[in-house]
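All of the numbers you see were taken from the coordinates with simple rules; none came from a lab. Everything numeric in this text was worked out from a predicted model, so none of it was measured. Cβ atoms are built from the backbone, for glycine too; each structure is taken alone.
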Structure P
């Protein structure tokens with residue numbers, strides 16, 4: 001089984017001002033800094049329940065800053081993955097919806113009409129981002145599944161008392177070890193992961209609320225996914 005712990009980065013200046021922040025390297029603000037302190041404590045407690053095998057981030061300071069505490073605590077290196085980046089908003093990055101309506105009214109109408117298939121100018125569509133995220137998740141699961149099986153050997157000794165002859169019967173038992181992967185990414189990316197694993201379609205993308213510094217957990221075994229935590233900010 002592969003377990004995914006999905007963490008959205010802490011609040012940034014752009015999040016607080018409701019600006020699109022896809023590929024821009026937005027910084028964590030004061031609220032976000034406070035969130036990270038509590039989130040790190042929460043993740044340390046989770047790490048006592050689950051052995052974390054890998055930690056993925058995106059090539060952004062907001063994901064690296066958010067997850068640095070737990071990575072330091074566990075002494076683990078961070079793996080950067082561009083596949084988990086937020087949707088590329090292109091020339092509309094760093095804009096608010098009001099600014100898009102005023103500056104690009106025709107594009108805004110297209111956005112409303114085309115929905116998830118709308119491709120931002122010089123950027124990508126939500127479906128594009130969903131596909132790259134799904135491909136990366138498949139790759140991780142395949143790699144984890146290939147590594148999770150270990151062999152334990154049990155020896156059963158049978159002694160023939162009459163002939164004082166002994167022999168050992170060796171049997172092999174396959175024993176699966178759950179692999180746990182922590183991914184610190186973005187709201188859109190995490191919704192893509194969840195919608196892919198839970199329903200195998202981008203159409204449920206907006207059914208999930210993913211707040212800053214929240215934790216969600218999905219366990220995957222033999223292609224079947226179970227969500228055990230969603231948008232947890234109980235800490």
Structure Q
């Protein structure tokens with residue numbers, strides 16, 4: 001189902017399908033809120049610089065990495081963040097260069113515990129990417145082509161500055177989005193996850209033709225991936 005249908009409720013309902021058994025419908029843009037890869041130095045050292053090889057390695061070893069929480073991973077009880085090392089940075093290039101929103105910045109994939117940790121969900125989420133690729137979806141920016149595509153999103157960038165923990169502020173934000181039906185705005189205001197999903201889907205619909213989706217990625221993006229931040233998306237109307 002296209003993002004627009006997900007927002008407005010247009011189109012027939014479709015049952016959930018298993019990505020390794022069913023072809024991805026044409027024209028679909030899928031946004032997933034987790035890191036698609038690890039910093040380049042790690043992928044080069046452990047997977048020959050190949051994202052596909054990294055995903056296979058993660059599928060095999062992620063649970064052991066999470067249980068042991070040995071450096072470069074950190075965040076579990078007693079496992080402090082390792083000292084900064086320019087040769088082994090904790091952040092991907094896309095995370096280092098992504099603008100912060102109200103002081104909030106992207107977290108390191110190596111952080112697998114503690115406030116705001118994204119590492120656990122990212123390591124487990126990476127195993128889905130080969131199945132989506134096998135179902136015909138292009139994994140951006142690793143694969144060339146057009147839609148259907150899967151992109152890494154960071155909802156905070158797509159929502160902009162808003163206190164998502166406050167229902168009144170969520171509702172006030174959504175009230176400005178006149179292109180959304182009332183029932184969608186009400187549902188989106190019901191919780192932080194629903195808010196992120198709704199605003200992200202709307203941003204993806206508005207940015208579905210963004211040139212970044214078909215542009216030739218940098219060599220670094222081929223290894224580390226990138227956070228999709230379409231230039232054409234305007235979070236709120238003027």
Structure R
């Protein structure tokens with residue numbers, strides 16, 4: 001059986017197209033992923049930026065750009081009610097964020113008046129911190145909610161005073177090509193290892209945000225809502 005051969009010019013064009021596809025990222029490069037040390041359970045991995053390791057607030061400032069005024073005792077960061085929100089000095093866009101927090105062990109108040117704080121990506125988009133253990137409030141105001149937008153899928157809460165963990169994947173919204181519209185970003189959130197936000201859209205800033213408008217990067221903000229909520233082991237990986 002005679003098998004027709006490709007003309008030489010056809011082979012040359014196939015080579016050119018293959019090189020173009022690789023250059024443009026249409027074909028996966030033949031390289032292994034970068035290797036990192038995952039660190040202990042709860043991190044931080046070796047490529048993370050540690051924002052609070054229990055020692056100081058050198059990565060943070062207050063809402064006026066001055067020294068952060070929350071308290072650090074025995075490796076724990078505590079909201080000092082009335083001193084204002086805290087912001088990271090560095091700004092972030094796409095990221096993976098790990099935050100551990102605990103509501104006060106002594107239960108006071110109910111609904112939104114109990115162990116309330118918040119984690120604001122870019123100072124705009126809040127994942128709610130709240131003592132939701134045997135506590136009733138509106139659905140999109142519970143712990144793990146994208147506040148005012150999406151309720152958590154479930155409430156895997158621990159008791160007041162016990163440590164809770166958020167692992168957040170965040171992609172910020174982006175300005176549209178027309179300068180007026182916004183291309184939604186997304187949140188994926190694990191609360192104590194349980195999925196509570198599944199790639200939900202993020203478009204506008206939430207209540208009590210420090211800033212508004214879609215931007216490539218912005219600071220992480222921790223909210224002073226008047227309750228002595230505790231934080232520890234805060235780290236972030238730009239993506």
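A value of 87, 40, 39 was derived for Cα extents along the principal axes in Å; which structure in P, Q, R was it taken from?
It traces back to R.
For structures P, Q, R, which has the highest computed value of distance in nm of label points 7 Å out along Cα→Cβ at positions 47 and 127? If you can, show how the numbers build up before the last one.
Details: P: 4.1; Q: 1.4; R: 1.9.
Top value of distance in nm of label points 7 Å out along Cα→Cβ at positions 47 and 127 goes to structure P.
Can you tell which of P, Q, R yields -12500 when helix-only ellipticity at 222 nm (-39500 (n - 2.57) for each DSSP H run of 4 or more, over all residues; to 500) is derived from it? Before the final figure, lay out the partial values.
Values: P: -12500; Q: -10500; R: -2000.
Going label by label, the one that fits is P.
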